[in-house]
Structure I
Amino acid sequence: MSLDQRIEQTDGICGGKPRIVGHRITVQDVVVWHERLGWSVDQIASEYDLSLADVYAALAYYFAHREEIDRSIEESRAFIEKIKTEQSSEQTELLAEDG
C-alpha cells in the first residue's frame, strides 16, 4: 500500500484535514505526538492501534506538506488560547457580579 493509499482527506471528516485511512486520527495528531511530545513511532502505533506504516505515512505526508500542517497546528493553538481567554474573562465577570 502506497502513501497516497494510507492518507486521505474528506470534507466533513476531521475538518477536512488529512488523516490515516480508516481512522479519525489526523496527520496533525501524529505530528504533535511525535514532534512536539516526543512519542516514538512504536508508541503512537501501539497506543492508537495503528500499523507502523500508517504512522510513517503520516509523518512522510507531514514532511511533504510541512508548511500547511504547521500553519494548521498554529491556528488550532491560537483558537484554543482565544477560547481560554474568553472563558477566563467570563468567569472574572461572573465573580465580580456575585461579589
Structure II
Amino acid sequence: MEKIAFKMKLKPGFRDEYLKRHNEIWPELQQLLKTNGISDYSIFFDEETNILFAVQKLDSTTAAQNLSAEPIMRTWWDYMADISEVNPDNSPIVVPLEKVFHLE
C-alpha cells in the first residue's frame, strides 16, 4: 500500500460549496474509489491560499490511474469544475507532492 499526497486549488469564495458537495458525495463515486484501491482519503483546506491538500492510500497506482475512464468520475469532475481549477477535460489540476518526512 502506498500513501500519496497532492494539492489542488479551489476558486476563491467556494469553500462552503466545496464542503457541501463533498458532504453529499455520491455513494457510487465512493464505491468506485474504494473498488479502485483508494482508502483513507482526506482533503484539507488552506484558507489563505485556497489550496486543497489531499492524502490517500492506494492499493495500486494503476487502478487509480484508470479512474478517468469511468463515467461517474467524469460526471463528478464536470460537477466540480465551476468551483475548482481544472484541466480542459474538467479533471482537477493536481500537483503531486513529494514526501520528505514520515513518522509512524
Origin of the value 34, 14, 12, where semi-axes √(5λ) of the Cα gyration tensor in Å was derived from one of I, II: I
Tell me which structure, out of I, II, gives -8500 once helix-only ellipticity at 222 nm (-39500 (n - 2.57) for each DSSP H run of 4 or more, over all residues; to 500) is calculated. II
Assuming 2.9 is distance in nm of label points 7 Å out along Cα→Cβ at positions 48 and 88 as calculated from a single structure, say which of I, II it is. I
For distance in nm of label points 7 Å out along Cα→Cβ at positions 16 and 32, which of the structures I, II scores highest? II
Given structures I, II, which gives the highest value for relative contact order in percent (Cα under 8 Å, 6 or more apart)? II
Between structures I, II, where is mean count of other Cβ atoms within 10 Å over residues 8-15 highest? II
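Where a number appears in this text, it was derived from the coordinates with a stated rule and is not lab data. All values reported here derive from a predicted model rather than from experimental measurement. Cβ atoms are built from the backbone, for glycine too; each structure is taken alone.
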